[in-house]
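Okay, got some structures for you below.
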Structure 1
Amino acid sequence: MKTGIYIKLGMTICVLSCQGSAKNNTTKPNIIFILADDLGYMDVNYFATRMTGVPADKQYYETPNINELAKQGVAFSQAYSCPLCSPTRASILTGKYAARIGFTSASHPQATYYNQNTTPPEGYYIHDVLYHGDNISIPQALINAKTNSAIPTGQPIDEGRNELTIAEALKLAGYHTAFIGKWHVGGHGSKGYQPCDNGFHTLAYLDMGASEYYNWRENWNYKEKIWFPNMPQEEWTIGDPGEETGEEYLTDDLTEQVVRYIEQRSKIKDQPFFIYFSHFAIHGTLTHQTIPMAKPSDVEYFDKKPTRGWNGHNIPVYAGMIKGLDNSVGRILEKLKETGLEENTLIIFMSDNGALDSRTTNNLITSHNYPLKGGKQCLFEGGIRVPLIFRWKGKINPGKWSNVPVDCIDIFPTFLELAQIDIHRHYPDLKIDGQSIVPLWNDLSNSEKKYKRDTFIWHYPFNVIVNNPDDNLPLTPHSAIRVNNYKLIVDWHGRLKLFDIDTDISEENNLAGSMPEKTRELFTGLCQWLDDNVEDRYMAHPNPNYNPEDEIRNEPFINIYDAYKKGEDAVNMVLGY
C-alpha cells in the first residue's frame, strides 16, 4: 500500500496508511476489466449498427463476441475517453482527469529527467518528458506542453507525490488484484512505477505503447539499459512476458494467461478478484505493413470478404486484429461459464481512445470513424467516443442502451461502489473527479438523477502530425469541454468550435458564431478549470520564433488563453464581434 503526501495543483492531500481486510463479502463481484487499444466506436458491430442501422453481417469487421457481451448487458452510446492511451490509463487507474496528474499525451520511450539521471527544474516532476513532439514542417505558433510519463507511487524521488490506484483501493475490500498487458504509465521501464508498484499482482506486462504481435517475448524481458544507460537503476524494468503458454500470437497468449488466472481464482471461494486486462490489440505499426500484426489466416479471410470497403473499412490486417481481440473476449466468456463464475463476475469492455482515422493519417493502416468526425488524437467525437459495455448476469438488465454521457474517470468510483468501499473514510481529502455509473445500469436515462455529472473536459496541448479534419493540416494544441449537449473545442491557435452533440453527431455545424454567449460560457468554464487544475508546464505556450507572416492556415494566430488571463473578451476576438 502506498503512503505519502499528494502535492498537486495547489492542494495538499494527506493519505492515511491502511490495511485491507481479507474477509470476503459474497455480494462483491469479481471484476474483469478489458481495455482495448485504439479500437474505434465504429469498429464494433453492435455500436456501428446502433449508429447506422446496418446489421453486423453487412459490415466488414466482425465482433460477434463483443456483440454478445453487449446483448447480455448495458452499452453506453456516449462513453468518452482521452484522445490517447496513456492519459486514459492514468484516468482509469486514479479516477482523476489525466491532466491533473500531468498526463497530457502518450509519450514514446523518450528522455525524462529520471532516465537521464538529471535534476528537474524546481516544481517539475522527475518523470516529466524533456520534449515530446512530432516532426512538423509548417509554422507552429505554440510550443508543445510537457507530459508526465509515470503515475507517482510515493518513491523518495517523487517528493511527496503519490497516487492511489484502483488496485490499491480494491485491496481495502479484500480483493486479489492482477494486471496483464499494456502498462504505458510507468516512465518507460522506470523501477518502482510498474504494475506491481501500484497494487497489482502482475501476470505479464510491457511498459510501452506498442508491441510486436509475434516473437515478442525477448523484448518484453529485456533488461539492459541500452536506450537509457544513465537510468539510476541496475536493470531496465520494461516488462515481463509471464509464463509460457505455447501461443504464437500475442493476443492469444495474453488471453490464455488470463483464463489460467480465472481458473486459479475460481478455486478460491473466500476472496473476490479484479483483473485488468489491457490489450495491445488493435494498436499497430502503422507505417510497416510487412510486419505481421494479425494471423495470416484472418488476413486472407478479410482480404476476400465481399463487404470489404463498407464505411471505409478496407484493411484486412486491421480487421484481423479486431477478430483476434473479439476471440479473446469470447474465450474469457467461455471460461467464466465453464468455472461457474458467470453469476458473480462483472465484465467491463472499453477502448482507450478512438481509432486512427484514414481521413487524418494519409491512409495508413487505420480505420474510418464516419459518421463520427476525426480519430485518435483529435477531440472530435471520433477521437474520444468509445465503446463501453457492462455485463453482470442477474444484476444488469440485458440488451439495454444508456444514452447518458459518461467518462473513463467514472470507472474508479464505479468499482469502489461495487466493492462497498467508503474511500473517504480511509483517504478523507482524496479528490476523485469521476462518479459511479452503477445507478445508470438500470436507470438508463438517469431519471432519478443519481449520476450527477454534466461536464466533461479534455486537454491535449500538442502540435500533432495527425491532420485536423477541417483543414487537413497538422493539429494544433487544443482542449475541449462538454456541458450537457453542448461541446466546445478550443483550438489554442485561436479557433472556437461549438457543437450540439445531440443533433449534430458529425460535428459539421459550428454554432460559435450564432451562440456567442454559450461559447463564452463554456470557454470561460474551461479556462477556469485549466487554471485551477493544470500546472503551467502542461500548457502550450507561444513560440518566440513564430512569424505570423509565414502562417499557412486560413486563420491568424490569436493568443486566446493570454487574452482570457488579461480579462479580455477572447470570444469576441475570435468571432470578430
Structure 2
Amino acid sequence: MRFHVVLATGLLALSMHAQAVLDASGQALPVKNGRTVLATVNGDPIFLDALLSELGPSADRTRLLQGLATAKELELLDRLITVKLAVQEAATMGIDELPEIRKQVEVTSRQILREVLVERLVKDVKPDPAAVEKVFRDLVREWKTTSLLFQDETAAKRARKEIADGAAFKDAAARAVAVKAGKLDSDDAYHAKKDYLPQIAEALAGLKVGQVSPVIRLPSGFVVLSVVDIRYPANPEARAAAQQQVLRQQQVAFLKSHEQEMRRQYVAVDKAVLKSLDYEAAKPGIDAMLKDKRVVAQIKGAPPLTVGEFTDYLRLQLFHGTDQASQRRKMNAQKEEALEATLGRRLLNLEAQRLGIDKTNVYRDRVKGYEESLVFDAFVKKVILPDNKMREEEVKQYYNGHLKEYSYPGMLRTRSLAFSRRAAAEDAMRRLREGADFGWLASNAAGQVDKGARGLLTFDGRPVTTDSMPEGVRKALAGVKAGESRLYASPEGYFYVLAVQQVIAPTARPYDEVREEIAKKLYDEKVKKSLETYAGKLRAQSKVESYLKRMR
C-alpha cells in the first residue's frame, strides 16, 4: 500500500555492509530471505519491492537490480528511509501501540488480505479482443453528416415521411429548401460524439452509412440527419482505455462467478432466521438483537455468522443520526444486500487463509506499509505540527511579495479570419490596417478556410485568457495593443489574421480570496522544513546504508 509524504531529498551515505550477492554487472546488492535489499535503517531493510510499488508498472526492475538508479528513484528511496527513521523514532515513543492505530491496522489488514487474493484470482483474466474492438469503435467513432433544419415540426415530419416512403434524402432536402421550409447544413468534416448535442448523438449511435435519423427536437427547432460516412481513426489512448474497461468487466464477471461457486460449496443461509429479523419492531429491539446467538448463515471451515454479529455490522453501517425510525427502516430494507456483502467478505477471507495469502511477502509488505504510514502520520501530528504555527503577517507579507502569482490572468478580445494561403491573409491584414470593416472582410475576403475544417481556431471577440491560447498564438500576440492586427501561421497550414479589440491586463486577486491558499502553502513548507531538520538529526544518530548508485 502506497503512502506519500512531503520530505526533503538528499545524498545518501553509501556503504556496502551486510551479506551481498553479485549480479551480472558486478554491483553488490544485499539479499535477505531471498529478497533484494536497497537500503537498511538501523538494520531494518527496505526491499526493492517497496520502491517498485511506489514507482508503479513503468519501473525498470532490471536496472535497479544492477544497483543503478535515476535521481528521481534515489529521491524516492530517500523518502522511504526518512519514513523508516520517523517510524522507528515513533516506536520509541510508543506511538505505534496507540489503540486507534492498532484497531485501524487490524481492520485494514483484512481488507488488504482480500485485495491480494482478488489480484491473484484475476491475474490470468485477459480482455476479449472482440469486446475490446467494439468498445474501442464506440469510443473513437466519427460521423460525417448532412443536416436538414426546420423551424416547423410538421414540415420536418413531412420531409422525413417522404424519405421513409422511398425518396432520397437529397431530393427531399431540395424540395424543403426550395419552398423555404428547411435549411440544408453540411460540411466535409468528421465529428466525434462529443461534438454533437446529446439528443443528436443518441440518434446517430444506431445509424449506418446512408441511413437517416428520425425527427430530432432541438432548442432551436427540428433536424433530420443523413449519415454520409463513418470512420474509426487510430487512437492508442482510446484503445488502451477500451482494453482496461473490458478487462475490468471480465474480472468482475469472473469474481462474481467464483463467489457464487464458493457460496454453493461453503454457505448455508437460514432464510427463516433472516426473515424473522425485524429492526423496526419494538421488541426485541436492537440491543437484544446485538446479543442474539442464533445463526443466520453457516460457513464451512469458518465460524458461523450470528444474528448479533450481523446486526452489529448493519448498525455500524446504517444506524447514525437522531432519526432512529428511519435508520431502522434502512436496516430492514438492506439486510439481504448486507448479508450478501458480509458473506462475500468472509468467503474471501476464508479462501485467502486457505491459500496462504497471509504468509506472502506481498500481503505482509502492504500491511507493514499501511501500518508505517499511520505511525508516520501520527508522529508528524504529535511531534512536528505542534511547533509550526502560521502568523497572519507572514501570509500578508508573502502575498504582497508575490502579487504576480496571485493575479487573474490577462485576457484579449480577439476576432480571427483564417486563410489557406499566406498572401490572402496578408492582403486581408493590409485592408484592416487601411480601415476596412472586419465584418465586411469576414463576408467578402477570398481564400478563407471552411468553418468546419479540422483543427481550425476561432476567435469571436469574447475574452480569452492568454494562458489558454496555443503557444504560437501567444507568441504572435505578444505585446499587442488594442486595435492592432497580427498574422499567425498555424501548424495545420492555416494563416490567421488576428484583430485585437481589447487588451485586459492581469489584476491581483483580493487577499481574502487567496489567504487560505497561501497559508496552506507556507504551512506545508514550514512542516517540510521542520521534518527535514528532525530527520537529519535522526539520520546523524542512526546507521543508514544505501546500495543504489546514481546511473550516469
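Any read-out appearing in this document is the output of simple, stated calculations on the displayed coordinates, not a laboratory observation. Because the structure is predicted, anything quoted here is derived from the model rather than measured. Cβ atoms are built from the backbone, for glycine too; each structure is taken alone.
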For structures 1, 2, calculate mean projected area of the Cα convex hull in nm², for residues 220-507 alone and state which one comes out highest. 2
When 1, 2 are compared on Cα Rg over 2.2 N^0.38 Å, for residues 60-139 alone, the highest value belongs to 2
At a computed 20.6 (mean count of other Cβ atoms within 10 Å over residues 124-131), which of 1, 2: 1
With volume of the Cα convex hull per residue in Å³ computed for every candidate in 1, 2, 150 is reproduced by structure 1
When distance in nm of label points 7 Å out along Cα→Cβ at positions 420 and 436 is compared over structures 1, 2, which one is greatest? 2
Rank structures 1, 2 by distance in nm of label points 7 Å out along Cα→Cβ at positions 52 and 532 and report only the one at the top, that is, the highest. 1
When helix-only ellipticity at 222 nm (-39500 (n - 2.57) for each DSSP H run of 4 or more, over all residues; to 500) is computed for each of 1, 2, which one produces -15500? 2
